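The following blocks contain the structures, represented as structure tokens.
FYI, it's all coordinate maths here, none of it is from the lab. Please read these numbers as outputs of a predicted model, since none were measured by experiment. Cβ atoms are built from the backbone, for glycine too; each structure is taken alone.
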Structure P
């Protein structure tokens, strides 16, 4: 992470006569784990579309330019490049291959307005929690759909999930955990759990999804037994590592966290546009 931080800082440019940062796409390409310019342009095009969909002017954040590069013996040739604002780079990272470690880091690096490493590290932790929450919602949605086809209705799904929680939290039921953590009655428990607990719930749910299909489990009782067993297994792994989920303190409401991230993105749109005189000079 320190290396990526240093490399991304090392290729930042400052627009002439302004204090706006920008990056050249060709400088960014390899640092984000890409090797082919044409493949990278596909990601850039998706980012342009995201920019427009967000209500911003893509031409203020993605500026096509030509650069002269040396080709040996003192000769130069012109190549196409793109000037990218911080917001443009952020959108490229958002639309990049999530399997690349560089992409995950870049999403956070470009999301923050400052280039202080400690703030980036804190933002990464917040982003990890948001992503953990999203994964849990997806796996629980999949489980709900999966078991509905196997004779379990919404109320049955609620009972299955509640018994799974009791197994994960050492016998403490969902409502008791909500009371302990001060979770509002109309809000899900997971929105106030720390990242490690959210990830634990997701792992148990993913295993349940897999085994329900793999072993063709049907009916509420059979699926409940499976889900309880998986939560107990995950709990055992955590306890072995000195972590008791029911004893961990609550964390910031995920909904508030999501709103703050969206608010930061809106500020980024306004604060990173390239100056008009620079845009005009590149059109001439």
Structure Q
């Protein structure tokens, strides 16, 4: 998901505003009920289910959930001076991150929170950069799924694995102004055994995905059969996408290659481990009220 600058700033300020700090231990933490509101959940019982899933994820990773989730109680106002006791949780950054990972991905706040809690600093430019990286990973996963579906669809219509490779390469040639897959790999300095898409910018990945989804749709809708007709369809769809980009002054073959997606994924996974082992909750339940 792409975030507008103003929205990014707004969400960052909202999440910054609910940070708590235990001065003696110098530990940042969040209360679950505060986080519930910022993540767009209106019912505590629904949010408890997400917390439960996050705790299971923590345990599955071989990390003690007690270091990151601390059940506490506090008093809240219920009107006319009355108060009542409610349950809550103190959460480390890692716990909040896991909650975001297990939340409703359709919520804009969840998508932002996954990035917000993943970074070790709350500087806006770092959050913005991280969101761009996660957008690229998400786009690549979508392309993998659409290409997997295309491979399945055309296999059922008389095209084998080698035929699929030819269909995809000719589609690339149409998208990249005459440069096929191998030629684009040579231009980008990509090894022959690595997927070209792992080195493409998000925009190009999205363009390839759109053309592939169009081919998937028409192969089924028009009940196409055989490599020739499917190849022509894929070429036409890539040409259409290229024409759209060209009208906006964009030539995909001229965009610079970006960081190897495998290295990016390793870095993201490494960051997850760092989050898990920093700023654990103190042994004493400092948040009880």
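Suppose distance in nm of label points 7 Å out along Cα→Cβ at positions 51 and 243 works out to 3.9; of P, Q, which structure was it derived from?
Going label by label, the one that fits is P.
Just checking, which of P, Q has the largest value of FRET efficiency 1/(1 + (r/R0)^6) of positions 91 and 259 (r between Cβ atoms, R0 = 25 Å, to 0.05)? Display every interim value, and only then the final one.
On the way: P: 0.80; Q: 0.20.
Once FRET efficiency 1/(1 + (r/R0)^6) of positions 91 and 259 (r between Cβ atoms, R0 = 25 Å, to 0.05) is tallied for P, Q, the winner is P.
Thinking of P, Q, which structure, once mean count of other Cβ atoms within 10 Å over residues 147-154 is computed, gives back 15.0?
Working through the options, I get structure P.
Looking just at FRET efficiency 1/(1 + (r/R0)^6) of positions 139 and 155 (r between Cβ atoms, R0 = 25 Å, to 0.05), which of the labels P, Q belongs to the structure with the highest value?
Comparing P, Q, the top value of FRET efficiency 1/(1 + (r/R0)^6) of positions 139 and 155 (r between Cβ atoms, R0 = 25 Å, to 0.05) belongs to P.
State the single structure among P, Q that was used to calculate FRET efficiency 1/(1 + (r/R0)^6) of positions 195 and 219 (r between Cβ atoms, R0 = 35 Å, to 0.05), giving 0.55.
Going through each structure in turn, the value belongs to P.
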